[in-house]
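So, here come the structures, one by one.
Every number here is computed from the coordinates shown, using simple stated rules; none is lab data. Since we're looking at a predicted model, the values are computed, not measured. Cβ atoms are built from the backbone, for glycine too; each structure is taken alone.
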Structure 1
Amino acid sequence: MKIALIGYGKMGKIIEQVALDRGHEVPVKIDISNLDDFNKEEFSKVDVAIEFTSPHTALGNVLKCLDFGTPIVVGSTGWLQSLPEVEEKVKNSNGCFMYASNFSVGVNIFFEVNKKLAQLMQGLIQYDVTLKEIHHTQKKDAPSGTAITLAEQVLEVIGSKEKWVNEIPTSINELYIESERIDPYPGLHEVKYSSEIDEIKIIHNAHNRNGFALGAVMAAEFIFNKKGIFTMKDVLGFGN
């Protein structure tokens with residue numbers, strides 16, 4: 001399989017190495033120095049694109065790939081207010097698109113554990129729930145897309161919480177996400193239920209970025225020669 005990388009920073013280079021190790025080719029690599037190569041002619045050489053850039057550029061990158069007819073895996077977070085626009089374009093163009101707030105296999109297992117724990121805690125009003133995430137200082141969005149996914153899973157089940165906030169809550173109905181930026185830190189996510197008697201925590205702590213890169217390449221392998229909108233649940237066979 002031939003892969004285009006959109007974003008060739010630290011994450012892009014790790015993805016490239018994982019892709020090569022898995023027998024793929026990476027003939028196209030786009031970064032700030034060669035934006036002129038982000039064109040239909042160059043992308044006609046590849047089977048799928050993997051995008052890891054920034055919240056400010058992700059949407060434009062996705063739309064260009066869909067215009068080119070290139071299936072795309074998107075790892076940029078912080079742009080999801082535009083997700084409905086992308087989904088509509090995928091349907092209208094018979095394209096292929098996959099987004100995940102986190103491509104790590106371990107994190108996607110963590111998502112499933114988080115949903116199950118929230119179901120078990122439902123109605124136990126003696127427990128208050130909070131979230132915490134830690135990343136490196138170069139991460140541009142806060143809270144992380146992963147933390148937002150975790151928070152939204154909790155909000156779907158825990159009726160005492162109405163919305164998430166990224167500052168000290170002013171109401172018991174607000175779900176607090178604490179964000180820290182520390183170097184070097186690949187990523188930690190924690191969900192904690194606390195009462196006067198005890199506390200229950202689930203934690204995912206990434207040791208490095210390799211898990212994110214592997215998941216992104218697995219996602220690219222999954223959408224190869226497919227049409228439609230997919231998630232990591234599809235890749236991992238978790239169902240809905």
Structure 2
Amino acid sequence: MTKFAKGSVWLVGAGPGDPGLLTLHAVEALKQADVIIYDALVNDIVLDWAKPDAQQICAGKRGGKPSPKQDEITAMLIDFAKAGKRVLRLKGGDPFVFGRGAEEAAELAAANIPFRIIPGITAGIGGLAYAGIPVTSKDVNSSVIFLTGHDKNGLAPDAIDWNAVAKAAGMIVMYMATRNIAEISAALIAGGRPASDPVAVVKNATLPEMEVLETTLETAAADIASSGVGSPAIICVGRGVLLREQLDWLKND
């Protein structure tokens with residue numbers, strides 16, 4: 001067993017949803033933590049590994065609903081650690097992939113709080129694998145881009161060079177992009193990405209209720225709207241989506 005020291009914080013990735021995708025380090029952290037501060041996308045089943053007297057605090061940020069601000073979450077981490085607690089910050093996916101884990105770790109370092117990073121399987125890789133979509137494949141693509149589909153205001157990020165992204169990689173994997181997919185698709189097409197490029201939208205990746213919508217860059221926005229597929233979802237663009245016809249291993253599961 002890896003010792004979880006009192007007065008320290010572990011920032012742990014809980015993976016994309018399926019509890020079986022947790023690492024052994026993540027399970028050990030759950031078993032030892034005095035305080036667990038977890039995100040909305042963390043599967044409730046995961047919390048069954050927590051010790052009975054552990055304090056559990058939901059700190060999930062969901063659009064349009066009351067939720068703790070980031071500085072409040074960071075303050076909790078620091079205050080509990082200073083009180084001598086073993087503090088587990090449990091995040092969906094990987095804490096360093098669009099999870100604000102780096103920001104929290106930097107604040108802990110500034111406050112002289114010992115911390116450890118436990119990586120998790122990110123939805124942009126593991127979630128797509130459950131849908132039978134590889135992010136890289138020989139003779140299909142040898143590069144992949146991961147990006148966020150919204151900025152701090154919920155808009156399509158204007159800091160991204162969409163012209164460059166359109167041409168730079170065989171596979172584009174987008175987190176939190178459902179709301180802005182019309183604008184993003186138009187920007188990618190304007191940047192030279194074929195309008196016919198295959199697109200997959202994977203909702204509730206790795207969970208029993210997972211849904212997969214296959215479409216194209218040109219029709220993605222309309223198809224997403226008509227199908228009702230919403231968040232949480234991963235969107236990927238590229239020919240690797242076509243491999244799903246062969247690699248959809250869950251269809252006969």
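Assorted remarks:
- Identity of the structure behind 56, 41, 33 (criterion: Cα extents along the principal axes in Å, calculated), options 1, 2: 2
- Value 18.5, calculated as mean count of other Cβ atoms within 10 Å over residues 22-29, assigned to which of 1, 2: 2
- Given 16.5 for mean count of other Cβ atoms within 10 Å over residues 102-109, calculated: source structure among 1, 2: 2
- Structure (1, 2) behind the derived value 14.5 of mean count of other Cβ atoms within 10 Å over residues 86-93: 1
- Here the criterion is Rg/Rh (Cα atoms, Kirkwood Rh), for residues 70-197 alone, and among 1, 2 the highest value is seen for 2.
- Of the structures 1, 2, the one that 3.6 was derived from, the read-out being distance in nm of label points 7 Å out along Cα→Cβ at positions 6 and 190: 1
- With mean count of other Cβ atoms within 10 Å over residues 30-37 derived as 12.6, matching label from 1, 2: 1
- Answer label among 1, 2 for the case where helix-only ellipticity at 222 nm (-39500 (n - 2.57) for each DSSP H run of 4 or more, over all residues; to 500), calculated from the coordinates, equals -6500: 2
- Entry that produces 3.8 once distance in nm of label points 7 Å out along Cα→Cβ at positions 118 and 142 is calculated, selected from 1, 2: 2
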